[in-house]
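A.B. asks: Quick heads-up: structures coming right below.
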Structure I
Amino acid sequence: MSSKKKTVRSPYPLPTKFPTPLEQASYKTYNWIENSLWPVKPVPFVATTVALAATLHYKYPENAILDVLPKFSSEAAEIAKTALVSAVGTYAGVFTLRKLLKYFYFSYKGFLFDNPKKPCLKTKIWGIVRHILSISPPILESCDRLLPNLPVPALKDTITEYLYSMKHILTEQELETITKQAQTFLEEEGKKLQRYTNLYSLFTDNYVTSFWQKYAYLHGRYPLLINSSVAHCDLLRDKDSTRAHRAARVTWIEVMSHLAVDRQQYKPLGDGLVCTRHYKNMYAVTRVPGEKIDELKLHGVQKHIVVVLRGKYYKVHVVDDKNNIYTIEQLTKIFHEMISREEKEDGVIGKVAALTHDTRDSWCKNRKKYFLENEINAQILKEIESAVFFFTLDEDDNYGYDPTNPEVLNNFLANTLSGDGTNRWVDKSLNYICSKNARCGGTTEHSIADGAEFDHIMENFVYVDLEIVGYKSVEEQEKMAIMSDNEKTSLKLATPLKFEIPDETMLTEITRCYEAHQVSKNDLDLFALAFRDFGKGRIKKCGVSPDAFIQMGIQLANYRDQGKFVLTYEPASVRFFANSRTETLRTVNDDSCAFVEAMLNENETKDAKIALLKKACETHVLRNKKCMVGQGVDRHLFVLYILSQGTGIESPFLDNYISQKWKLSTSHVPNVTNQCDEDTDPDNTWLGACFGAVAADGYGICYRFGGNHGIFANITSYHSAANTDSTRFAKLLSESFHELSDLFV
């Protein structure tokens, strides 16, 4: 009996040559044309234009359209005129088709609320159109200009939903106060601010994103690590590897990904139904600090990375002088040679990256004084900020997962999130970390994009690493690292980057920033819960949404931990709309609270608890779908608040709203491509991501499903808070998962 062989195909092309400037200009021009025409491809468009021009010129030289245009004595001019008319005529058809798609196909969201087993006629027609469009699949940004604009919700609906979400959070007196403020807001300042919002929305495709990116991220003056950046780590058990080989694999795969994004060869999620505008921010991007506000600087496609090892900085080229992209084997040699130098920077200057860990305004001043005003340091800064990514070769050899010793995984995640104060260039869109025992992770600067983009990049990385690029034995990797005499001269070895000390105060500032980060790093309380008793498969058998199941488990655990319901944040996707980021799914509501209270009531029957859990999960799913179609609360209120500040309109209601703290900040890391098999070999499961708790006295919980066999929840809080303990919460959460599951036994 023969088994069907699995088809293995890379999620994007794997070129051997780096594009020349001319090639880059060519494919960018072609992609612009394709994105302007989709779902019509450029070749059929040109063919149709030529056919129409030939028909008009030879068969119907006299016609109403051509007759109204000037006659030319030159036949070439007449041909050009006919060709132009034909192109305009052909594009008129394409333009009409694209408008129909934008306002009917891409704007239709009824499929989200339909019964998938009995869809309505509109959904059936929509599904047929989607199938037809799949014949001409879009490239990464083909649908970006076809997505509908994010609608501005009705002010009354937002206020009503907001007050409903606060019923179980506030005391009776607090709720009465904010209800009165809300009523005054609706009758007075809210009307004017809503008019401003509606007016602004007419001149932009997304009335939220520019404000959100600017004021939720770039305007923040706090240090980015722990407070804003997101971290991730690799698999439960990685393949055996040397550090040099693993670093080479990471570099090669991410260079391939970098080129694929630039060429728009990433397959868009949802067949183009979701926004892809922020992928360009993933690689070779730096968040440049400013005194009052930062800015993102995109450096385009690049040929190098910058590595820090034992306090020493190196520029590592990823192509040779003939634009050939180095293979994994060649990069292994380059990394091995660099590691073998045994160079070390023992002085304070080896901690220079600590300056990037500072508050943004202070780092802005130091960046100007010690880097921009010094020729050598300015050049090194340019190399770092333009690099594809920043790579830390960490000397820690205790990264990984050990089911008998949770501290190993805790250390792994905590290190990826905070670093050691010297080995993250915080401004970079992407920092990668490879430990001495060849385990890998990363730290992502959050202003560039959101979880869906990060997940897409990571899932492609894991798939290419495991399925496309085979691992050789450690012995073969060690042999691979040895360079021949010819390779010692032909390969571009790592180039040292040595900072100057233009002023002794630079060393003082480095030390200050390093010591300040140690306080934050040591305050981080992280527990990485690897729950292996069951996963998504078991939850599906319970007949509830897996994400809602986790959220109800979190609510139950938090109530036991804190003795009350708290403001809970879960990001919801609004990527069906142009230039979108996220919305807030407020988890606490009547049904979630009724379920938690029932679970705490020993006299409540199992059947009643099951019914309340299913009702709470159904409500959670419905509220998530409402967020997905632009009916959320928080981004609307956020924009109203920003406009109130900009226009000088005082609003006690909005001031009250913006001051509330998210005591529970949660995030689900979804599987967005379904290409990674995490069940055949459970060890091929990504351990997930983590972020710092938003509130000083709250929790941050980032979770993902390890296929059908596990749940990975990485929990953060702060030792300085008397009311929180990440280890305690992890125990309560694990117990909650079992309690919810046991209801169905």
Structure II
Amino acid sequence: MKHQDHTHEKVHKHEHEHEELSTSCCGQHGDIVDKKIQLNKIPEGYASTILTINEMDCPVEEQLIRQKFDKMPEIHEMQFNLIQRQLYLVYKGDLVNIIAVIQSLGMNAIPQGTQAPAPKNMTKRYWLLGISGALAVIAELISLLGDSTWVVSLLAIIAIVLCGHETYVKGWIAIKNKKLNINALMSVAVTGAILIGEFPEAAMVMVLFTISEVLEARSLDRARNAIEGLLSLAPDESLVEENGSFVLKATDDIALDSIIRVMPGERFALDGEIIKGSSSIDESPITGESLPIDKTVGDKVYAGSINQEGEIEFRTTTTSENSTLRKIARTIEQAQGNKSDTERFIDRFSAIYTPIVFVFAVLVAVISPMFGFTWLDSIYNALVILIIACPCALVISTPVAIVSGLTTAARQGILIKGGSYLEVASHLKGLAFDKTGTITEGKPQVVESFLFSDDANVPSWAMSLAARSDHPISKAIVTFYQAQNMATANVENFEAILGHGTKGMMNDEQYYLGNAKLMIANNIDLTKADEALVAFKDRAHSVLMLANEQELLALFVLEDGVKATSVRALELLKERGLQLVMLSGDRQQTVDQVAATVKLTTARGDQLPEDKMAFVDEFQAKSGQIGMIGDGINDAPALAKADIGFAMGSIGSDTAIETADVAIMDDDLMKLPNFLNIADQTMSIIRYNIIFSIAIKAIFLVLAITGHAYMWMAVLADVGTSILVVLNALRLLKIKEIV
């Protein structure tokens, strides 16, 4: 079994605790602002809410709401999520009035936190649909037998009323608001067919349309349920300690600092810290890590993980609303609002497509008689064109693929902050890697120490400064001296110096703990270190030095192993034709040795934060888009500058999950090839769906103009295409990890 100790601290904007071994022992973090993340502030006097609108699944419904709200001064901001059928609103005033406006458009809005009404009983609708279908078939058969009496007309009208009432109501609302959605187009088309005497076909068209709508809704529900499936990984109830005994309690009602008992085979309902027992924990639902991790008292556990062996008791550190699992699901939902260029293009295209096709249908009806068509045939052909005038298949094709790709990535322990990054990934020309904690384990160990002073307090001074930092190299110093029960001194005026190390006052004297750059900057003579380093010249090591203002006091040599998966991951990335480079704050000799181990030809050492950012800027100017992978505070500027910033080891960190472009939940570099594979397949399916949708529209447009298409065929082609592109996109949910 693997044992993994996850210790993560919260930073202001990014989780970047780790950096190259010899750069800095950072304990205080400055404000790092990612330019790509712009959080809109809610103005004073306004409130925000999320409305669930189950009837909103097409851009035209969105346009209907926009048209109404654009005229209302109390609406400050709107963000639509058609896949989840949600509307994020920033508003002032009474929410009831806003909901009433939506209801006037034939849609119901359910505010966030409000008990949703019971689902509609679909049995009645299915019965009506079945009866309508039977009546439409009978009417068609009677008509084919040559009998077109009033019986055919009556059966057809009854079929249309039974299954098409809702379509007509929605269509009328759209027309009233000067919008053309699929309901309006179908209402016009079916009414037109009745007026020209095509009763059986009008009934069949309405029945087929209603059946297709049901099938399409069920297909889209699969995409929506994929996200909800993540939340179902956490149990609804847990054994919680109350008054000395354990009782079952709903997860949503469990408070912070509660003690929960988890038996073997059960899942953790919340995040927490183990206080009793030990076991192997399967964290694959969160991190995608296939091997269980041995955990004991003091280790962190996460909601959705599975307790495999021993009985465990843990103290909760989150509520259900803020658990890691809930954050993952929320991140995916929010990511759908971060649209790719393709999605934005489709949105713009759909806004003009329907009006243009509607006008074209009118022209066909008017002009066709000049080319030998009868008036009835011309009107019929125009009605066929109307049916294919709705762009739903085209619009749905992209967001369903995006949400499927995002969900699959989350299941594999990769959190992607928007569809735009899936698209950018397919255009990457290079990747830049931090070394420590990214390519290497990030768990350095002191392999040798050299003391250049006879003062017995030197180890205590080193540990005192190191204890103030959360940097891996500092933790290594603390671990090195912990077994000796070393006492620590009081540190005043502590300061972390990015890319160099730390300093602080002890006993009214200034001390420095960091790399050679820090020593040289403070005029410390390093001659004492020369002889000590000779023995390590051929090994990949890092150096940390302790000095006061007069002299060098100690030197520590640390080594950090390469991760088992790094070599394989980098091989796969090179096979994709990507330019790979390692950017490290460590000395060049150490960087070269690690690069040789993982077979990287380009590696830069002695990199300060501004150097890493300058490299990214230079690469973008000369070669194209680049991704930056790191987990240290010194990586933050380069992560922000890169086209995609990857934060490694993000599990348990609020900040990394909220701010990284792509958050890798564990420390496995194999997640990068998996991410790129998901991005490639997602964009491939999006391109296929768009081409397929447009091709079907174009084919039926030509068939309609030439009089070779029937209305029922157009219905099957239009809504059938929507179903096909949704099902095609759902294939992304089955992408397997690369091994």
Structure III
Amino acid sequence: MADELSDDLSLERLPPDLREWATSERWTALRPVQGKTWDWFDAHELEHHDLIVCAPTATGKTEAVFLPLLSRLGKWDCNGFEFLYICPLKALIDQQTARLTPLFKAKNRRVTAWHGEARAGRAAAERSPEGVLIITPESLEGLLRRGKGKAMFEGLKAVVIDELHAFFGTPRGVQIIAQLARLDDALGRKVTRIGLSATLSDDIEAMAKAFLRPAEFNRVAVVSDDTPITAISFEVRAFIDEPPTAEVPRNAKTQLLEDLRATIAEPMANKDGGVRKALVFCNSRAMVEWCATELKSARKRENAEDCPDLRDLVLPHHGSLDRAERKRAEAALRDPTRAMLVVSSPTLELGLDVGDIEHVVQVDPGPSVASLRQRLGRSGRRAGKLSRLTLLVREEPGGNDAHPLARLHVSLVQGLAQLVLVHERRFEAPTAGALNLSTFVQQTLSMAAQGVTAEAIDKILLNAGPFLDEAKTDYHALIERLGRSAEPDLPSVRPLLLQSGVGRFTYGLTPDGETITNSPSFGAAFDGGKQFTVRAGGEILGQIPGGHNLKPGDPVFFAGRRWAVQTVLERPPTVLLQPSGGGHPPRFAGSPISPSDLVVETMRALLNGRRALPDIQMEPTAQGLWQEAREAYAALELDTTPCLVWEDDVLVLPWTGPRAQATLIAALRHLGLNAGPAHIGIVAIDQSVEAVTRALERVATWQDLPRADDLVRSLRTPRFEKFDGELGPYLQRRNYASARLDIEAAKRAAARALKQPQQAAPLPAR
């Protein structure tokens, strides 16, 4: 995606006050993306365009947009906030506030942080708004619901969305674009939208434009620069459960922990490993707690002098920890005098500057290529440094007698595919075609808090906003349901909209609607669920979701320490802990994410030899498993065989992503097969190859198969988003099907599985 480099990266391009700021920050020149963005601003009238700026992490994208924006302030009258800066995380708001304050001070403008944990100065900012407001989508929802859009943003010149890729295909992303459509309507003009991203590639550029300005994606320009500021190093290490015949058999999880301890943590403690800062990413909060607590635990050896104390070296970081606990880990990473290893969930993936991280470790494949690239970007953030990523993968033994998926070592191959795509800077596309009816409920109720007509809902949310204009029938049916009077024979109907007026109705809120919109959790488009505060004496450690099943006496890991549950209170929801030995991580919400279409396609291309691996260091176990996987792919003839028999079952490998896979499973069940997911495959239980093949032939043509929303009928409950309970059964099915199923992709996958592709490339000699 890289464009031509800017000819002029000199600080002389900046006006004197901004040049003075840059000099005080020890800048000697603009970065390439900053020069390109300045060129774009010089060539375009901002009022008629939107912009996406894409460049690797730590290349100065934030300054790339705010320097030219601030240079134009003299041309603009100040009336309200001039800029709105939307961030995905509260911690990122705090960091960007500190980062931008000196820059805005050079223009005598104020930077205001606005979120639930930053209340100071909000009243003054509301009375006299100016400069830039940095805010989360949830806090912005509160301002718009209270009708503050016009008063606070009358002079708004641009909206900047940080980490744009983090919002693709999510309820929060739909919420943001709906909010901006509402803001445009309140101000009577289109406010320029600017998105910042580190993970935008050519093949998803068009979708990114359509996301940012759905009704007018042609007005969105892209400024990109792929110039890296660091070299990248990839390493892969694999761990296999040891056989029961071993003297003291160790499972892969234990081996992985021992490797972390021996290769990173203990050398850091002994100051002999060359690494002073390391960040270990896990895909779940439970794994974070297990790794952090076990690393901190004393390791028994015959020679105690060889066993360094890691208690002050290791800290956990995840969203369920109290803010003070998270801040402690972030500050420790930034402290240049201190060695530190932080075990983190995705909370440290986005944007936050945590100092000079020298080594990033990923435990098992990441949830996406974009996520893995963000995690890699935590290291080597300074010019001349090395971005170093080590992937630790747990695998099954494999062998000719093992299950086909075990023989293919799918976790290892998935991780390798993600590294290939990171190397090529190719990233997953956002979900397209979802109705997002739950978020539509939220936005409709938020607008109705100030009174809204049906025409305005159509104009703002459907015509200009993120909701599908072609699905008006569904949205209108939903509005009708929200405004329907309670009826004895329809106990599930709860009226939330109140109609008033004659002819041209205006919608307000019923008492139930007001209760919902006045709830502290209303601003979030996602469902956080009931949360239990975790306390130890007077110390608040964090929160865990309901459904944890903890009871007094249970041992747990939390905040990287060992505890026993003392008491569980329902009101207020609280779990009281006391220090103890033993333990296990508490249950956290969330489930593993299946690999995307892009990753699965790359996995297959690697296995059949049509794609080559880049320069990746693989230790002997990983190298051996990789060779076994390729040999198994060839031996199983997976380029020509769609179905594999395993005992009494049939394994189908459609080589497709989660939406098409879910649709295939639903279709096979509709045809009478007992089918279910098996990582990248589908297992049909107690079936013959002939029966499965016949079913796939029907799926490939969709012969006598129902619509997607009718396939959902077999699900016990198709609710999966926050306000789905207000939809009713039919719209729940429609909503679920639009987001989770894809008939056309399923048809293609079935047809691809049935036809005879070209033969796999020959395996290299061992």
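A.B. asks: When Kirkwood radius over Cα pairs in Å, for residues 249-312 alone is compared over structures I, II, III, which one is greatest?
C.D. replies: Largest calculated value belongs to I.
A.B. asks: From I, II, III, which structure was distance in nm of label points 7 Å out along Cα→Cβ at positions 217 and 281 = 4.2 calculated on?
C.D. replies: Values: I: 0.2; II: 4.2; III: 2.7.
This figure was derived from II.
A.B. asks: OK, next. P(r) over Cα pairs in 20 Å bins from 0, in percent computed as 15, 46, 35, 4, 0: which structure among I, II, III?
C.D. replies: Details: I: 15, 46, 31, 7, 0; II: 15, 39, 29, 13, 4, 0; III: 15, 46, 35, 4, 0.
Working through the options, I get structure III.
Each reported figure results from applying straightforward, stated rules to the coordinates on display, with no laboratory input. Computed from a prediction, not measured in an experiment: that's the story for all the values here. Cβ atoms are built from the backbone, for glycine too; each structure is taken alone.
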